[in-house]
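Following are the structures in question.
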Structure 1
Amino acid sequence: MKQLWLLLPVALLIVLALVAFADDPAGDAALGTQPYEAFETDATCAECHVDIARQHQQGMMSQSFTHHWDEIEYFELALPHAEKVEKVAGVKAGCNGCHAPLAFLAGDIPPKPPSEGTRANEGVSCALCHSITGHDGEVPFNFNFIVDPSAGMQGTRPGVESPGHEIVVNPYLGTAEFCGTCHNEKDPWGLWVKATHLEWKDSPQAAAGIVCQDCHMPPAAGNNAPETGGLDHPDVRQHLFHGAHDTGKLMGAVEVRIHPSELEVRPGKEVVFTATVVNAKAGHMIPSGSAEERVVWLHVEAVDAAGRSHHLAVDAKGFEGEELTIASADAMAYQDIGDIKGLEAFAGLKRDGNVPAGDRIFRLPYLDEQGRMTVAQWNTAAFGTDYRLAPLQAKNETFTWNLPDDLPSGKVAVTATVWYSRLVSSVADYMGIPAEEAEPVMMSTHSTSFIVTSDS
């Protein structure tokens with residue numbers, strides 16, 4: 001009972017952070033309410049918090065406005081679409097609520113492009129996050145965070161002081177809801193086009209008390225301000241924010257194993273391979289976040305005793321909407337890019353980019369009002385069948401191979417590989433995105449084998 005009472009003040013603080021500021025402007029209402037000058041620059045923060053600043057500089061939070069795809073998507077797709085179609089007009093300002101929050105709060109809409117070098121380039125800055133006191137309403141989404149830069153720097157560690165600024169202990173910064181203010185998003189049709197926090201709420205990780213920060217800001221021994229007399233701690237949160245753009249984070253997040261139905265098979269006969277794919281680590285769906293533009297797929301390749309390669313296509317399961325989860329060489333999509341750009345008779349782009357035809361794709365299709373797949377998240381009127389990997393979920397995929405009559409005797413190696421691309425390659429190519437954005441990253445691979453025996 002004593003331990004319970006000790007926890008109650010912390011729980012109360014969190015509740016107060018969630019609801020006590022409901023009258024303060026948040027979300028769309030916060031547009032133009034705070035000048036740039038209300039927030040310290042990242043450079044100022046870096047004078048004392050050197051290591052933390054360097055981590056932040058390398059992460060996607062600091063690049064949320066300047067990152068090449070985000071910049072191109074906003075200025076070449078979202079902004080012209082917002083100025084053209086009333087239904088999506090809100091994205092002109094709204095995109096910046098999370099991608100350039102200082103510009104949004106300052107009313108600098110649209111911000112100048114990154115080449116202009118304004119404070120929009122700070123992205124999700126140090127001072128922005130550490131000025132958030134809570135969120136408005138029951139559910140965090142669509143940048144409904146409440147910001148008060150005059151209230152001191154919000155933090156989670158009690159009993160520390162700074163010579164440079166006031167520190168306010170606020171447990172809210174250590175909650176998953178804090179992250180959800182930008183990692184949940186409803187579009188103009190009321191659809192959850194980003195739902196990473198909501199996915200986490202239903203996960204085994206959430207049930208076990210594991211929050212976003214535990215994986216994306218892991219604690220390590222250190223001192224976040226040694227130059228100004230900061231104290232050593234065993235659990236300094238690392239500001240890595242490593243996720244979909246971090247190769248190391250991607251590798252091993254999904255696991256795959258494959259096995260054959262037979263260990264010895266004669267030419268002309270059939271062998272079935274079962275590949276088990278598991279979301280082994282992520283506390284959310286894979287892919288998550290901007291799932292409309294990310295591609296995760298399973299590729300199976302056999303190499304016979306003569307060194308010849310044989311690509312195996314996945315067996316169809318027959319569920320509704322499955323056609324969008326099996327890669328096609330010919331299927332077209334993303335025709336709304338032509339609508340946005342005012343291109344007549346725009347046929348679209350290759351739906352699956354460089355994914356080999358017949359591979360299984362783990363995706364949630366985002367569909368526009370005409371039922372066409374889109375990478376314009378804000379233009380999503382409906383979803384197709386959700387065939388992604390939930391936390392700790394395993395999916396079995398089978399690959400049936402009718403062995404060629406001329407298959408040479410000997411060992412056949414069969415390899416299953418799960419690949420990830422941050423952006424559909426056809427979209428990247430068309431929009432002039434640097435090649436690395438669509439470059440496949442290996443998440444997991446596993447090999448098995450069987451023996452082809454002689455007919456004689």
Structure 2
Amino acid sequence: MIDYEAFITKKSTQALHAASLQVSLDELNPKLYRFQKDIVRWALAKGRAAVFADCGLGKTPIQLEWASQIIKTQGGMVLILAPLAVSPQTAAEGVKFGVPVTVCQSAEDLRPGVNITNYERLDKFAGQTFSGVVLDESSILKSFDGKVRNQIIDFFSKTPFRLACTATPAPNDYMELGNHAEFLGIMSYTEMLAMFFVHDGGQTSKWRLKGHAEDVFWQWMGSWAVVMGSPNDLGYQEDGYDLPELRVHEIIADGEEPTTEPMTLTQRRQARRDTLDLRCRPAADLVNTSDEQWLVWCDLNDESAALASMIDGAQEVRGSDKPENKTGRMLAFSCGLLKCLVTKPSIAGFGMNWQQCSKMIFVGLSDSYEQYYQAVRRCWRFGQQKPVDVYIVISAREGCVKQNIERKQADCEKMRRAMLEQSREITKKELQSTCRIATVYDPKSAMHLPDWREFRNECA
């Protein structure tokens with residue numbers, strides 16, 4: 001029988017001693033909130049850690065301060081890997097927090113300090129170059145094929161300080177946490193499955209937690225990851241962390257009620273092509289009759305082209321566009337220079353902060369709930385000042401896709417609640433433990449030394 005407690009203790013100890021940096025509150029950027037400071041201190045003390053915090057909780061300033069502290073004490077360079085177009089946004093955040101960030105296209109652009117590039121340019125760098133590495137939107141690990149995922153993990157296997165940050169660490173199943181554990185060098189993906197999970201059998205890849213291993217699994221995860229939906233989850237009292245109202249509107253383009261008959265992928269794509277104009281037209285009408293800024297999500301190139309032609313002043317971002325063109329249009333939208341941006345969740349659904357926009361449309365849905373959730377959270381996030389309106393325009397024949405997304409949404413929300421509930425107390429203890437470790441000696445009274453002559457007289 002496996003001795004879970006001994007195994008976890010061994011793994012936690014190994015992870016802790018791999019790299020560790022102790023800092024006090026006074027050493028951290030005063031612009032950070034207290035919960036952000038505590039997370040930075042905890043992550044530095046761990047050396048290799050994950051921050052699973054919801055959108056708008058300040059993962060970017062946490063990353064920047066974490067990297068800045070490593071540079072101050074260890075020297076060298078820290079590399080942040082981010083989705084496309086996030087690099088300039090992070091550099092702008094760095095200016096706000098007094099942390100210079102160099103945006104890099106290749107190794108020739110690297111400078112001592114904090115550097116950032118996008119995932120697609122990883123092969124232009126050498127992993128052993130860096131004192132620390134940050135994976136921004138680290139759930140992207142599972143979106144890559146096995147070769148690229150393993151390349152990222154192997155690339156930084158010798159990097160002493162590692163940080164992974166995302167709002168969706170396990171959108172489909174707890175087993176997806178293994179990608180983060182393996183990147184951090186905590187435990188391999190296959191080792192995690194063997195340790196804590198059991199296969200349901202059959203031809204599916206579905207795994208579930210072993211009943212007798214659940215408590216120690218959460219203990220294990222809580223030793224290297226912070227899970228947080230809001231500061232209040234961990235006992236912090238911070239203002240401004242209330243989400244605005246989310247209003248979802250459904251438009252059936254070719255009927256009144258969606259059908260839920262099962263359809264193959266080919267059949268679903270055909271249904272979308274057959275109803276392309278019917279779905280794009282109401283979306284275009286919504287934008288053209290409004291003075292507000294709009295974000296329009298689609299899934300097919302034909303949809304993107306049709307929407308761009310129907311919507312006045314709309315700009316597309318396509319996968320085939322040059323990286324600099326993608327970045328330019330996405331940043332122009334961030335600055336309010338574009339009324340409407342048309343793109344796919346797979347291209348721009350991760351990392352971007354578009355709080356200035358409160359109107360979006362999905363012209364059809366894919367089967368990925370994570371992409372849908374991340375796309376919505378580009379606008380619906382902490383700091384958004386307006387209610388957010390989300391319009392979903394579908395064909396009646398796409399009812400099964402909508403039904404599938406709703407099922408995944410319910411499953412994901414249930415899992416997020418469970419993760420939060422199971423890890424809340426563990427996370428609190430971890431953060432408090434870090435506070436105790438880093439306590440600064442501050443004497444309030446003078447030390448009184450004994451008069452050693454008295455002892456000599458007594459002995460005599």
Structure 3
Amino acid sequence: MSIRLFPSFLLTLFAFYFLSVFSVPAVPIAGAAEQNGGQQKTWKTIDELSEAEEATIDFRLDTPRDTAIPYLPAEPYPFEPPYTAEEMGYRSMEFPHVSRWSHAMADVFGAITSNGYLDEGITIGFSHYLPDQDGVPGQLTVAPGEAYFRMAFYYTYPPENQDLQDLWILRRTDQQETTKLDNFIYSPTLRRVRRQPQPRRDAQFPNSVQSFDDIVGRDAWEFSWRLLGTDVLHETVRFPNTRPTVTLAQPDGNFYEVPADHIKMLGDTYPHYTDDGGVACYVVEARTRKDWLPNYRIGKLIYWLDRHSFYPLRIEQYDHDNQLVIIEVRNAYLVNPALEGRGYAGLFTVYYDIGLDLMSYSAHDAHWVREWSKEDQRTMFEPDFMRRRWLKYPLKTQALVYTPEKFFLRPLLYPEKFPDERKIVVSEAVARRIDAQEAAGHLVFEMASQLAEAKTP
């Protein structure tokens with residue numbers, strides 16, 4: 001995933017931010033029953049767990065450490081049950097936004113404001129995982145400061161961004177080696193490759209909700225982990241009633257239609273759905289360690305991890321006042337069966353900034369697991385290759401949203417869940433839009449209603 005700035009959108013975003021911050025009072029969210037999607041109580045605190053659930057959990061917060069790398073648990077990855085919250089956090093590292101194995105995909109992305117301003121883009125992404133092992137085991141074999149992942153993005157939409165290219169080279173970090181990204185950009189206007197400065201890892205991209213860390217993933221050793229309890233999720237990414245089907249693509253270019261309400265949280269082959277179609281999750285807190293991430297704008301995160309693969313289906317970000325600021329929801333499917341439970345890849349992801357009432361989305365279409373040839377490795381993932389303006393492996397997609405009315409719904413807030421751990425406050429304006437959305441089954445834009453009222457005699 002790679003995001004570019006569209007100036008007109010930035011002006012709109014600034015205006016909306018100014019109004020939302022300085023004009024609208026904040027109120028606690030109401031309507032718990034409606035926000036729970038009509039489900040009965042699904043969540044349990046630690047004190048409410050059954051004996052069977054407790055048997056899968058190691059409640060210790062202080063466990064033996066690896067003798068060579070003290071910030072790692074002593075037990076070898078991928079660990080054995082019962083799991084500590086920290087070990088769950090390490091297992092969740094398998095599933096960043098971009099899959100931890102070599103592949104190609106069509107990456108569709110976009111953002112929408114509360115007044116319906118929609119802008120979208122497409123890149124064709126190529127990822128080369130450098131270690132001999134995929135996933136977290138591979139990353140842990142790489143010394144701090146060394147590269148473990150290369151990602152190249154070729155822009156194909158909108159037309160004004162055609163031939164724009166990004167190259168990301170990810171490096172393993174620790175407290176001494178803090179450089180996480182080498183970023184190169186090719187501009188077809190300038191016909192030059194430029195190296196970019198290090199991004200602030202927690203800063204949102206222009207025209208988007210997500211940050212650099214949201215895309216490449218966070219390292220578990222930078223956080224302190226604690227189990228909050230368990231929950232059963234019944235939905236994550238929500239499609240509007242104005243988008244009954246979704247068009248997806250195979251890597252060979254063939255398209256197929258899928259009813260939106262048939263898209264399951266972890267795909268059709270996930271074997272652990274509950275009888276009513278839910279996914280049982282551990283709910284864990286990751287609190288930012290200031291000795292690792294000083295001045296990090298996020299105070300803590302709360303993860304809903306499926307209890308078998310530890311896939312993060314829902315991620316919440318909180319500021320240092322413990323107030324919820326960003327929600328990320330996902331659905332996924334098994335793309336790389338060779339990795340078994342570690343082979344799930346994201347299909348749709350929606351990010352929601354509550355304060356701005358701004359949403360971003362990403363669709364990973366035509367996912368193609370592949371090992372790159374030596375020639376591809378030498379050329380495609382180097383800055384000099386970008387000058388060729390050669391999209392060597394074009395992939396097709398029709399996964400754009402196209403119109404504001406067909407954009408994804410805001411994620412559910414679930415104010416009733418873990419109330420002692422989750423502080424949720426929204427503005428009156430946002431609360432009204434949420435209520436209107438839930439009543440209509442699709443986004444309702446304030447600007448449109450205001451214009452209609454203005455035209456009424």
- Task: Have a look at 1, 2, 3 and say which one yields 1.73 for Cα Rg over 2.2 N^0.38 Å, for residues 199-254 alone, as calculated.
- Result: 3
- With Kirkwood radius over Cα pairs in Å, for residues 359-398 alone computed for every candidate in 1, 2, 3, 12.5 is reproduced by structure 3
- Tell me which of 1, 2, 3 gives 24.8, 86 when you compute Rg and Dmax of the Cα atoms in Å. 1
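Every number here is computed from the coordinates shown, using simple stated rules; none is lab data. All figures in this text were calculated on a predicted structure; none of them were measured in a lab.
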